[in-house]
1. 26 is what came out when relative contact order in percent (Cα under 8 Å, 6 or more apart) was calculated for one structure; which of 1, 2, 3 is it?
2. Tell me which structure, out of 1, 2, 3, gives -15500 once helix-only ellipticity at 222 nm (-39500 (n - 2.57) for each DSSP H run of 4 or more, over all residues; to 500) is calculated.
3. Which of the displayed structures (1, 2, 3) returns the greatest value of volume of the Cα convex hull per residue in Å³ on calculation?
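What follows draws every value from the coordinates through simple rules; no lab data is involved. Being a predicted model, the structure only gives us computed values, none of them experimental.
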Structure 1
Amino acid sequence: MNGAQPSGTDIDTRAMRQARGRRHLAGRAGLYILATILALWVLAPIYLITITAFSPRDVVREYPKHVIPQEFSVESMDFFVNSTGVLSSLWNSILVAAVTLVLSTTIGAPAGYALARFVFRGRDPYRLIILSTRAFPIVILSIPLAVTFLNWGIYDSIWAVALMHTALAMPFTVLITSSIFVSVPHDLEEAALTLGCTPMQAFLRVVMPLALPGLAAASIFTFVLSWNEVFAAVILTLQERTLPAQVLTTLTSSPPHFRFAAAWFMLAPSLIFIFLIRKYLLGLWGRVSR
């Protein structure tokens, strides 16, 4: 008994499925290739800076350089750490970034929550005004602020730099947290209120746990912005330099191994900070960190 032969419609359907399958595979392959290129674009400089910073001094000037290090040495790092003003400026950078993170989150998160939850006249123009504050060049802001801080008696202190960095980070903190709180279902908050929670309890017990991944992303932006910012730190400090300001003032007269060690020192804290809060970032995209 002969089997039934496939009809022309079945053949066309099968061909269409195969074509869609090939397009799907090609799309995924292109996505993986693009992700690999972007990852290499980010990781390659970090890798090269790291192996150069932990190589002997004479290896820094070698050309062509070895992709895989032939010798490990902390000579350059030791030279950088023991240079005048480095450890104190490193500590200042950590303090400034921490103060900036606390201030911008404490002030910006409630403002973002208000934009997300309350409807008031001029809300959309207010968002635009907040963002437009970043259009002012930092050069215009630094000089008047330096005079103001001199009058206040906080010039050349970590508080002056932290306040400046908070002003720089605040617009993005408000807008990012506003988008985060919009994504949290308002019904959950209302349900908590009907079950006896006060508005503050509903915010802390329901909204905040769901918003933590986004707040972690906002904190990364704030920390990195404060850690890497250099112009305001140079204008607002003379003795209490942050690490970027200290490196900038000594860069032109520094040997190459000092520069690579400085680059690694400025890079490492941001990577460590991202690593510590990575579980919140994974939760932001719906993944569970184990």
Structure 2
Amino acid sequence: MYFHKQELQYNSSPSKPDAVYARRMQEILGGQYGEITVAMQYSFQAWNAHMPGKYRDLLFGIAAEEFGHVEMIATMIAQLLEKLPVEQSEAAIKADPTVGAILGGTDVQAAIVAGAGARPVDSNGNPWQGSYVTASGNLLADFTANANAELQGRVQVARIFGMTDDPGVRDMLSFLIARDTVHQQQWLSAAEELRAEKIEDFPVPNNFPRSHENKDVEYQFINFSDGALAKEGSWANGPTPDGVGTFSYEDAPFPKNTVEFPPPTQPDERFYGTTPKPNVVEKAAGVIKDTVTKK
């Protein structure tokens, strides 16, 4: 059950309108790693959680905060667009090329579609997608994905922080950056606690029988690049993080291990692909199969 209280978690007012910057801010709202994504991702992970308790409560708690961040940014974008003129811009562009350059950096759909408001899109106007959401039902996999989402989100907020000198905008972004910082640490801490409590562990899924794995390549770093320095990393030598194996290094390709490429596939004739068979043969075979299927 959700209730809405008409208050913001933090100040969300720019010092002045800026339609160009509003478009940039759309990325941290409706982009792949924007606030809509993390709000929905943490919510679906909570709804899909298979056990009650602190981890599920953690998901619900941060998810609810992220919906608040969606509202903060949408509110900020609307205010940045508040003075966007409704008049046709062609005359202004002809009169001043600088104006034309500025208008070229605005999201025209913010005016035409949203009436000078925010939309669930990224900075190029691409709609937010549910495919951005990761919710696997495995908490260690999900918490690791969440840490990555916060890492990527913080990078993007830090970048657009440097693209404005508006103190009101920077004030809000400084708050969001701080929250990204703590959320990174919380997801990493939760992942570590899952492992310490032996609820989950690497490799994920940990309860998949290791006997089904090909032991010969289980801990190899196979270098498919002509760069030779990867062999110096901890991922190519020494103990593995799970404490079970030891990394080894191999150059690729391996002539002794190459597998002959299989012949081209020959699908059902009713897919009408181009094959070595004569068309008349494929047509007859398709008719026969179709007749048999109908019976």
Structure 3
Amino acid sequence: MRELKSVQVTRLGPALGAEVSNINLGTLKPEQAKVILGLLLEHKVLFFPGQNLDIDEHVAFGEHFGELEGHPHKINPFTGHSKVFELAASHGGIADEWHSDITFQPNPALFSILNMVKCPSIGGDTLWTNPELAYEGLSAPLRELCDGLTALHNAEPHGRSDVMTIHPVVRSHPDTGRKGLFVNEHFTRRIVELSHVESSLLLSHLTSWVASLQFTVRYSWTQGTIAMWDNRCTQHKVLNDFKEERLIQRVTVMGDRIESRIPKWDPFVRVGHASDTSRFDKLLLDCLSQQKPPGQS
């Protein structure tokens, strides 16, 4: 454990994650927000137990780090606040697939800030993983391949498969320069430059590799804890192993700017007669007709 002024910081694992105490997020000063941002760049996900913020304090805390936006697709009837997104397990609000938030948009979530309003007495932990370590752990030939590829993301899990965008498979963090894998099992549908079969094989490997335990941290919640994570260099999922209610409220700092990367190859488009398996390429063709991949003129 180390001390930064009055703030106590305890690392939770070698890959990522730290718990922060001796700070009141409800009365945060701008200079304290700068300290938190520095800690976030270092640890990628931060946990602040015992905060018990109300909705207005939660929103005010989030606004220290940028403009907040509600969820683009999911109606939020519970809080009455347009900038607060609420998930209740009793209403299906269990995000139990690995993902980074809202990657189906051209400028997805930058930071997410979660308030654990109510948690089960046992179970319902959340896992985060470090895609930068996962990228660095790939063999050199596979890293080189991934560096030249892009991927299609869409909002199919929200019933909006028509909402889609193309991002690099590997992105560089704008503040640290570290490269990380930017594909996830929840929103990423297809590698643009590969055939459907090749894409399925590579995506399956990359998404399972990102989830390898050596890249992760697991957090057991207590009511009133605030968590904040950097969506540019993390993914997360909930463990769906609990029976009681689990209620979270989240504010999201939007506007991530993903650098344009020129793919090494053109998009994969099959030639010849249409066939039964042509359906596997329809989503990609629809996306390419709406937008051009990064680097394509």
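1. On the way: 1: 26; 2: 19; 3: 30.
Only one of 1, 2, 3 returns 26 for relative contact order in percent (Cα under 8 Å, 6 or more apart), namely 1.
2. Values: 1: -24500; 2: -15500; 3: -6500.
Considering all the candidates, the number was obtained from 2.
3. Across 1, 2, 3, volume of the Cα convex hull per residue in Å³ peaks for 2.
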